[in-house]
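The data blocks that follow each hold one structure.
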Structure I
Amino acid sequence: MISRQIYRDAMARLGAAVNIVTSDGPGGRRGFTASAVCAVTDDPPTLLVCMNRSSDSAAGFLENRVLCVNVLGAEQQELSPIFAGHGGVATENRFDHGTWSTLETGSPVLADATVSFDCRVVQVTDVGTHHVLFCEVAEIATNGAAQGLIYFNRSYHALAVS
C-alpha cells in the first residue's frame, strides 16, 4: 500500500493549472482554489472538478449546482492563497479581491482570467475525501493573459504564452 505522504509527494511533481472555482445561487457565493480540474469530453463539453468534501464551500456548491472554473494567469497568483483559505481572508471577503462579473449561470467570472468555463453541475460522485463534480460547459470567456500559471513541486511557475 502506498502511503498518503508518498502519494502527495509524487503528485507535487504533476504540474497543473491554478484555478479559482466559483459558484453563486441559493447556497451562497462561494469560491476555492483548485488544481484538480480536467477535460472529460468535448461532446458535450464537460470538465471535472475535484473538491474536498470538508471544504467550507462544499455544501454551497452542491446546492447551487453551477460553477465557473477561472484559470489564473501569472499576474493573478495572489488570488490563489486567498481562495485556498490562507492569509486570514474570511470566506465572505474573498470576492473583495479581483474584479468579478457573471455569464450564463450567474457564477462569478474573474476579469482577465486566462479562460473561464461557466458550467452546470450534471453529476457528482464521491471518491475518498472528495466530491468529483462533472460540469457541462454553458459558456466560455477567453482573455489572453500575458502568462499562464501552473503549480509544480509545491510552488507557482509562470508560463510564457507564445
Structure II
Amino acid sequence: MGDLIETFHIDFRLLVAQAINFAIVFAVLYFFALKPLMKIMQERTGKIEKSLDDARAIDEKLAQTREEYNVVMANAKKEAAEILEKAKQAAEEKKKETVAKAKEEIGSIINQEKAKMQHEKAQTLKEIKKEAADLVVASLHKILGEGVDAKKDKELIKKLLVK
C-alpha cells in the first residue's frame, strides 16, 4: 500500500482536510440549498397534484354537465315535437271546422236561394194566372160580345183554370 501512496502522491493530511471541506460544503449545501430546494419541490409537487385533482374534478363536472345538457336537449326536442304535433292537430281541427262552417254557409245560401226561387216562381205563376184570367175575360167579352158580371167571370175563370 505504501507503493500505491507513493505512486499516486497521496497525502493523508490533505485527504482528511479535503474530506472535512467536502463534509462542510455538503452540510452547507444540504441545509441552505438542498433542504429548501426539496421543500420547494415538495410544495410544487403538492400544487401539481392538487391541480391534477382539480382538473379531474373539472373533467368529471364537465362530463356530468354534458350529460345533463344532452338530457335537457332531448327533453326539449320531445317537447318541441309534441308542440308541433298539437299545432298540426289544432290546425287540422280548425281546417275541418272551417270547411264544415263553409259547407253550412253554402248550404244555407243554397237553401235561401231555393226558397227565393220558389217564391219568385210562385209569384210568376200567380202573375201568369192573373194575366191568363184577364186574357180569358177579354176573350170572353169579345166572343160573347156582352159584358159578363163578376160572378160569371169568377165561375168561368175557375172552370178554365181547373182544366
Structure III
Amino acid sequence: MEKIASFTVNHLDLLPGIYVSRKDTIGKEIITTFDLRFTRPNLEPVLNNAEIHTIEHLAATFLRNDSEIKDKVIYFGPMGCRTGFYFILAGDYVSSDIIDIMIRTFTFISEFEGEVPGATPRDCGNYLDMNLPLAKYIAKRYLEETLLKLTPSNLNYPS
C-alpha cells in the first residue's frame, strides 16, 4: 500500500504551527485540511485526553459560531497522535489565511470561564473527561509561543 500524505511528513523536524495537511476536491469544491500542531512530535509530551476533549468542545463551538467562518467549518478535532488538531474548511486556503481566526479561537479558549459547552451527559458521550484549567494553559501556550510568533518554518511542512 502507498503511504498516505500525512505519513510522508518528516515528523522529526516538525515544529508547532499551522500547516496545510491536504486539499481535496469534492465535486466543484475544494476542502482544505489544516494540521494545527501543538507539540513537537516525538520530542515533547503529547496532550492528554481531558484537555484535548475540552479544547475540541470550545474550539468547535467558537468556530461554528464565528460570523466570518461558520459557514465554511467542516470539522475541528484531535489528531490520533495527540500532538495537535485537524481543522477542515470548505475552500482553497493556505496556512496564513487562518492565522487571525486561530488567534481569536485560542484567545477565546485561554480566557474561557464557565461551563464547557456540550459537557453534559445528554450532549456528550464522555462528558466527565474534561480539564478546563489545563486546556486553557495549553491554548495560551499555543497562542503565545506559536500563533503570535509564526514564521515560514511554522507554516510550511519541513522537507
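The value 0.00 for FRET efficiency 1/(1 + (r/R0)^6) of positions 10 and 130 (r between Cβ atoms, R0 = 41 Å, to 0.05) was derived from one model only; which of I, II, III is it? Answer by label: II. Here distance in nm of label points 7 Å out along Cα→Cβ at positions 42 and 106 is compared for structures I, II, III. The highest value is that of II. Across the set I, II, III, distance in nm of label points 7 Å out along Cα→Cβ at positions 50 and 98 reaches its highest value in structure II. Taking distance in nm of label points 7 Å out along Cα→Cβ at positions 74 and 90 from the coordinates of each of I, II, III, which one would give 3.6? Among I, II, III, the structure yielding 3.6 for distance in nm of label points 7 Å out along Cα→Cβ at positions 74 and 90 is I. Which structure, out of I, II, III, was mean count of other Cβ atoms within 10 Å over residues 82-89 derived from, given a value of 20.9? The structure behind it is III. Give the label, chosen from I, II, III, of the structure having the highest value of Cα Rg over 2.2 N^0.38 Å, for residues 58-121 alone. With respect to Cα Rg over 2.2 N^0.38 Å, for residues 58-121 alone, the highest-scoring structure among I, II, III is II.
When helix-only ellipticity at 222 nm (-39500 (n - 2.57) for each DSSP H run of 4 or more, over all residues; to 500) is computed for each of I, II, III, the one that comes out at -3000 is I.
A short reminder: the numbers here are calculations on the coordinates, not readings from a lab. These numbers were taken from a predicted model, which means no experiment stands behind them. Cβ atoms are built from the backbone, for glycine too; each structure is taken alone.
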